[in-house]
Structure P
């Protein structure tokens, strides 16, 4: 008999360990307001009204095969109230709830699907997943699901559940892909959340955004909701199809205009397209909706910089630091601007002070700020040091002594360049004798 850790022991830290599945599931039952003991004595997984339960289950599965997940959800919710002792229906309900990543309500349904000392497929699958979603015995849960799939290859709901858990835990992506392929082979259209979850797996874990696109488009067709449009727009952006992404983001924001993250994503898309005024407007809108999130303020500043509005861009970086002095990116954008005099007067000490807000040596942090920007392929990152160095050199050549000093410190410490004491000294000499050629 496997020993299951006690839910209450984990919460209260009393070190208690339950030694049987019965005790574990009674604990879970109390935790979610379900009495596991009330399920004993049920003759089989279809319950007392087997004919009704089987008919409802078959109809719901037919709905799912045709991509009508909402209809299946409505039908099963009604059937569970009529036949509360049918474990198959509770399991189906739990899987559909879990597919929408509503694991708390799914847990209630899956607990009801579990019968003490029962060894049916649905009970074992439910018994594996509930602890997994609580962060307990995750790998053991995957092993159980794989065993069930191998022994019962036609149990399509177990395959779906495996794919859901793989995406949720960021594990076993290739095995999950096999399950989704089998589901799509068995079901004519498949539920919307099969397409949505599989698309996320393909994009995030398997780096196959082109394959994901067809599933994103099907998800929008099946359920044209903000979340499905968001997934489609993000996939278009991943594929660098920015005009298509721009169109879909526009539709998304018509449906859900008050969510800041959507405006940020749309702003990113406009920025990548090179439409910096539109990007600035989107980031500004995001900041208005969520002023505590300084990332939109930073991106807004970067969009202003790309329009040549350097002072306005720096003002946004400075405001971001003022709002959140510990924000690493806010400090890095502002410090780089001060280091190179980009949109502000060059000031090495201020740049170093900003870098000191991070961990470690401020000079090392300045190097890291510049190196990360140089290595990044994200156009929203700070300007490359080569461009900024030319800008700062121009200021120094025009007689700006602070620019000369910053150039000396850059070459002395090797910030974005190789250390060059001789060149550093030449720039320091210009600080001592302004106008010296």
Structure Q
């Protein structure tokens, strides 16, 4: 009986000549004269509502030593006064319209991105206008008032304190292994307390002016909007943002491990015994060509095969729980093969040995044709249902595609296109003779 090796699925499947993927025709994408990218995706579910984003390629990895924490600090200041909404004006205005902070109004900062998020009604054209005004204020109208800066220092310091404790220490140790002594490991998002509490007001303003540059930003809307009105408002509020000359920052990566190493984090208060085996991989090819899609298809099938095989073992009385092996992208910067399991107190050695034995069997023997065919059939069936379904897709789902297009150059395609691609290329992924 034939088997399929992991390395075969990952590396050796070959396909016909490559070409670009066809963009979803419903997507309106463009670039303003100042370099700012915009996305408009009309979608009437939910009716009378839209999801908005301001994407910015700004994050802690770009900070200098003296700026550690300023990317996150700026995000906080976006809710503490803008050109058209002084003080907490944005929050008060949106709450007066029924929005809830943290649900309809939010933001996050990571190592290499900052994202501002709104989900608001569109039935009133003036509300749509105000929404784009808020987004443009975040992009180019933060007041960064001295009094507001001083008040926010304590808020951020309290957030820094909340990230301490045994469980957080264990999470940070895991994160440090993933970051592997790269630039990322030196630029944790929350920053340095000395910078948070002592940076000058001008340092914040300088960071904002440098990194909130139109060529590093995109405004996106997905929902029940008039595309012509949305495009006109984007040009109105974002077209006048100046684009000073800027330099392209280095492309910071995460190096592969040179040698095996072991890290143990132990504390009496930790509730679980977790085992993680990490292998860093080169970054995956963007899903903007048929080659990129084929690689994605192989990873998807492999993850499903691994999940199905390990799930079948859960019917046994095992000395470990929640065993998993998966391939994924990390920080849009590298690939990661993560092998993990929860070990049971009193059975740690037994569980560790048996779990590693099960994983080794996967590497050594791969999968049966029957397993591969079953996973392919289920996956195709799911794609077909999605492509033929009359059930509307939420605007939030399309926004995830717009995010991927801006930050990782992933092409946005229709469900019908994805199903057609899978029909074409899945048969080429077969077992090793």
Structure R
């Protein structure tokens, strides 16, 4: 009994570590506050400025696969330490950039690599520590991203307006390195390393039906894996098309930049609520309905953004969009744990997490190109809505296909 109490207690310490680490990952959602000052300082187009962020996401995408494998081998402490060093260094160097290629190298490459270990080290660790309240634990830890958006978006905007975007990069770098180092000191890979028993009961239905863990080499040969991959790819395309361009859209619509930054931050804080609520709901009724419902919800929220270029419409949109996006975003690790087990989760998650990077790398550039081509945001945002619908369809297909290709890994009921 004492071991169980200690296990449950330290499990929540892992949640706090995850919250701090994912607070730093909110950098990937905050690039929008830098778009307007970079446009003004350098005279670049929306496409060029978006391509800096796209470079970071492309590098993130390439790096996250080996980071998942390294997490399975060396554990989260090492990876979070590497992330602290590279993220802090990259942001500090970005503050001194004077040309486009400087930002490609510093923010695009160094920050992209620095952020890549965070998600694939924290999420597999949380999944190993929790079975009974896994959705809630993942939801609370993931809310760090939302709090990061909510707190840092207006803070960085104030710094940019009052001082300079270079100081904003510097402060972000120092905060990021500090929080990641604290998280690295707190985190432990699994209960066994602390000689604690595994938390009992409440495992996910599909995961509990596995007769043996499914390695990455087998997972990638299943149709369900690729349907899941396409689901998150399309959802992330749509997500970043909106997140990167909502602030310049608001400013172009005549809304003051500080209010526009608050709308970006509001997506984060409402997303925090969505993550926790979705985690609780998923624990009770399952992840499949929750994920599909949230993707459709985001698709239905986007037209509100286009109805009127005023503060009320934008804030209504951000509230709904944030609530639903928070719900589906936390599902990466729980979905993969249900379909393929936890033994090789780091490696499998590393591959599927590339969808996040691809969405961030390509989505904003496509949106930026459409905006430059048409002179407005209508077509870009409507394309995002259609992508959310496609994401829901892909996941529904994955659910129908589970266990079909390699039934020997599943019990009779899941064939």
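Each value in this text was obtained by applying a stated rule to the coordinates, not by laboratory testing. None of these values were measured; they are calculated from a predicted model. Cβ atoms are built from the backbone, for glycine too; each structure is taken alone.
Out of P, Q, R, choose the structure whose coordinates give distance in nm of label points 7 Å out along Cα→Cβ at positions 99 and 387 equal to 4.6 when calculated.
P
Can you spot which of P, Q, R the value 57, 25, 17 was calculated from, given it is semi-axes √(5λ) of the Cα gyration tensor in Å?
Computing semi-axes √(5λ) of the Cα gyration tensor in Å on every structure in P, Q, R gives 57, 25, 17 only for P.
Given -26500 as the derived value for helix-only ellipticity at 222 nm (-39500 (n - 2.57) for each DSSP H run of 4 or more, over all residues; to 500), which of the supplied structures P, Q, R does it correspond to? Let's see the in-between values first.
On the way: P: -22000; Q: -13000; R: -26500.
Value -26500 for helix-only ellipticity at 222 nm (-39500 (n - 2.57) for each DSSP H run of 4 or more, over all residues; to 500) corresponds to R out of P, Q, R.
Just checking, which of P, Q, R has the largest value of distance in nm of label points 7 Å out along Cα→Cβ at positions 299 and 323?
The maximum falls on structure Q.
With distance in nm of label points 7 Å out along Cα→Cβ at positions 139 and 283 derived from the coordinates and found to be 0.8, which of P, Q, R does the value describe?
Source structure: R.
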